[in-house]
1. For which of the structures 1, 2 does the calculation of FRET efficiency 1/(1 + (r/R0)^6) of positions 9 and 41 (r between Cβ atoms, R0 = 25 Å, to 0.05) return 0.00?
2. If helix-only ellipticity at 222 nm (-39500 (n - 2.57) for each DSSP H run of 4 or more, over all residues; to 500) comes out at -8000 when worked out from the coordinates, which of 1, 2 was used?
3. Taking 0.95 as the value of FRET efficiency 1/(1 + (r/R0)^6) of positions 185 and 217 (r between Cβ atoms, R0 = 30 Å, to 0.05) derived from one of the structures shown (1, 2), identify that structure.
4. With mean count of other Cβ atoms within 10 Å over residues 57-64 as the yardstick, tell me which of 1, 2 scores highest.
5. Given that FRET efficiency 1/(1 + (r/R0)^6) of positions 89 and 129 (r between Cβ atoms, R0 = 25 Å, to 0.05), derived from a single structure, equals 0.85, which label among 1, 2 identifies that structure?
6. Out of 1, 2, which one gives 3.6 for distance in nm of label points 7 Å out along Cα→Cβ at positions 145 and 233 as computed from the coordinates?
Structure 1
Amino acid sequence: MKGVVVAGGLGTRLFPLTYATNKHLLPVYDKPMIFYPIDTLVHAGIDEILVVVGGPHAGHFLPVLRNGRDLGVRHLEFAYQEQEGGIAQALALAEAFADGGSLAVILGDNTTDADISSAVRSFTTGAAIFLKEVPDPERFGVPTFAPGDGRSIVKITEKPALPDSNYAVTGLYLYDNRVFEFIRRVQPSHRNELEITDVNNCYIETGELRAEILTGHWHDAGTFETLLEAGAFWASRAAARSSSAD
């Protein structure tokens, strides 16, 4: 399985910080934000990674990531998303890179200490999404579970005003190669974007989507508040390791 990190966009929620550079290069404690999703993939055994970049600061990634070797990446590629067309549009740029195989996809502002290696090893076909219980599900794609079943999902709604559950679809997905067929099938939303939620709903319609609960820490780090919270978590982790070493 190969990996894709989606790291485009203008990062408008983080203006004026993102006047100077791409959101995914901002610091989360002692590392650039994008190091965390790459680390998640590498620890799952994925060392061929495509980073989808965009916006006016796309070139800033090169001196930071270089060839990826320092991060455990054996093969690193970049693709440029020319418009702000959504996550699914960004993922469409990975079709040649996938070369008919499956992909692990993670958003560049996701930081987690979860180990997804077991899910990656056991993945065969269809799609898998990772859920996390959150206090503000209305900010995310939210699953609606089948009555009496806490794991079977009947639909996912993007940023609902009245969420059907307290679970968020995190920015971490596993897809077989049919994902590109589904991306071509979906239509732009009211935001004029190709929504990854619509792609996931295509897999639900075919009965090929499964959900896993993400254990451990997870933050999307895309707002001032969550950027601060994510940095505080990783700082506390570092302090705990230092204390135990003493």
Structure 2
Amino acid sequence: MGTAKTYDIAQEATRGRMLDTLQKKLQPEHTALVVIDVQNDFCAGQGMMAVEGFDMTFVQSMAARLPQLLDRARAANVLVVFVRNIYNASPNLYLSDVWLEQAARKREGSYVTRPVCVANSWGADFFADVRPLATEAIVTKHRYSAFHNTDLETILRANGIRTVVLGGCATNVCVETSAREAFLRDYYVVIAEDGTAGYALEKHESTLKTIDLYFGEVASIADVVSNWEEAGPSRGTIHSPVESANQTK
């Protein structure tokens, strides 16, 4: 943790623009809640990860907590963005030889012989009650990062966003990749520690330690929500452009 003196020096170097407390970072007018990959193939008991043999308890418990976070974000007029994967097995439109070699070596048939998050399929649909409103942006990606060849940054910049609060799964894959890239693009990153999950607790916890040390701040849903409630609603009612709001969700 930085000392008061180092914070003062850093604040001077940024001409007073630095957001040096969690409260400042989470001001609703410049904060977006980005929910990553809470889809059936990654969360449901019949989805791809379950078929591969992973324990879904941790992820499903996390997904059960996200509606509270979403409700509080919406009440505070925080910008909400949903990110989803669209992959496929046949016909293959998005997956390179590099991706498929990795999958063939490590993924028990997923992405190669077993379809994953096929467009307009049950597997690609959002899981349980973690779903966007008609006015909320849906960003579609084809790789781990929510920023890679997507319009996420256009949405964030158009709405004056400085901080992204990340939730979803998996902590150590798509959430971590997105957090790293957000930091490199000069966004403040806050990870909701109990609003993210993976398929092994030790990997989840290891990722949170790495993020906290190098890429952002880790906070509980309760801490995030309390800051929004203290700040009160401050964003206008016009939200970001919606990518294909009428597409299957």
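We did not get these values from a lab; they are worked out from the coordinates using the rules stated. Nothing here was measured: the structure is a model prediction, and the numbers come from that model. Cβ atoms are built from the backbone, for glycine too; each structure is taken alone.
1. Label of the originating structure: 2.
2. 1
3. Details: 1: 0.30; 2: 0.95.
Only structure 2 yields this read-out.
4. 2
5. On the way: 1: 0.85; 2: 0.35.
Checking each candidate, the match is 1.
6. 2
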